[in-house]
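**Student:** For reference, the structures are reproduced in the following blocks.
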Structure I
Amino acid sequence: MKTTAITKEVQNGLTPTSVIADLLEGNKRFIDAENEAVDHLAQVKHTIDGQFPKAVILSCIDSRVPVELLFDQGVGDVFVARVAGNFVNVDMLGSIEYSCKVAGSKIVLVLGHESCGAVKAACDGVELGNITEMLSKIKPAVALASKEVSGEKNSSNKEFVNKTIVHNVQLTIDRIRKESPILKEMEDNGEIQIVGGVYSLTTGKVEML
């Protein structure tokens, strides 16, 4: 049973490529129902004096996307930033910059998911309170998907929704690089990788883009 968390020495020995491989191996364990045995309380105690996560994952708030579980990660392994529709704003960018520049994470993973409610709402042009402004962050992805699919341009069109989900991940990655000189420089120097993936609710698998 795993009782310890990542130390600074372990983190220093990781590379972006090795971290991506580790997360995908964890996802396979999740799919196969072979998650590692972990003593979470022991890991909590092990991280009291510090944390050295290997990755920061920007995910949707969706309750069906339990990030640590689907990558089979324990306490102290990953930072998780969550917002409906997995987009970035100033606060998210600052959080990701902290994760990488200050705390040493090796990858930024933007994780979209199948049947995303926020994406569906953006596809349907929903307007409601603060949700309206939130969905405006996803509208550029909706516009791109609209040019690529035929049929209804709303959430009843599964292909339209799926295309929007992928474009939303890709545009979020572009925005991270454009609006965070810190992260862009780290990626250019090979210190981190900024990558995207989509989680399937149907299969449990994360497909990297």
Structure II
Amino acid sequence: MQYSQKVLDHFMHPHNVGKMENPDAVATEGSPSCGDQVTVYLKIDKDSQVIEDISFLSYGCASNIATASIITDLAKGKSLEEAKKITYADAMEALDGLPPVKVHCSVLAADTLQTAISNYEIEHGLKEVPNFGKDTILAELKKIIYPQVGQDIVTLKMVKYVGFSDGEVLIDLNMLSFDSWRDNVVEEIHEHLEKYPEVKKIKVNLP
């Protein structure tokens, strides 16, 4: 697998790595059982709302470590409003790209940063706890990357239907039986949605 020199540099010598003592916000996304996990810690100036310090812990491959490293670089010194605009595409660009099968690592790093910011804002009364619904499900599905081409399954029109009722999520996917990535995508869907207490059951229909 071909990695850019920047990916290798951040993998071999990651920036801002380590557990932070007394952080103002923290978030963990992913799961070691699925192969990748990232925790992001934030120290935020209450007056200026600037991220004064940021660090991370990572469990996973070279891309996972490198993208978490670059995300922390991109966010450090930024205001919360500026940091909320940081996307996985920014991380990939800063690293001179990633192989398609590793794009999900940049999504995980960016998602963890955004969750940490959201946790801070909720705790400090800067935003309300969002209601869980179909919009939440779609937002999570947009974070699921189809490994063969490195784009999310919503953009690729693989999601035909999304429903939510009485704690049950129903998703219809347009993925053929011979698609070697079907199991991977379904597993990712469960991982992204099972973290929500409102979700009691997930049903994914496939052709």
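**Student:** Distance in nm of label points 7 Å out along Cα→Cβ at positions 38 and 158 computed as 3.2: which structure among I, II? Mind showing how you got there, number by number?
**Tutor:** Working: I: 3.2; II: 2.0.
Of the structures listed, the value fits I.
**Student:** Sticking with this structure for a sec: Here helix-only ellipticity at 222 nm (-39500 (n - 2.57) for each DSSP H run of 4 or more, over all residues; to 500) has been calculated and equals -12500, so which of I, II was it run on?
**Tutor:** Working: I: -12500; II: -10500.
Of the options listed, only I reproduces it.
**Student:** Looking at structures I, II, which one was distance in nm of label points 7 Å out along Cα→Cβ at positions 118 and 166 calculated from, given that it came out as 2.7? Numbers along the way, then the final one.
**Tutor:** Details: I: 2.1; II: 2.7.
The correct label is II.
**Student:** Which of the displayed structures (I, II) returns the greatest value of relative contact order in percent (Cα under 8 Å, 6 or more apart) on calculation?
**Tutor:** Across I, II, relative contact order in percent (Cα under 8 Å, 6 or more apart) peaks for I.
**Student:** Taking percent of Cα pairs over 17 Å apart, for residues 86-181 alone for each of I, II, which is largest? All intermediate terms of the calculation are to be shown ahead of the outcome.
**Tutor:** Values: I: 52; II: 60.
The maximum falls on structure II.
No value in this document is a laboratory result; all are computed from the given coordinates. Please read all numbers here as calculations on a predicted model, not as lab measurements. Cβ atoms are built from the backbone, for glycine too; each structure is taken alone.
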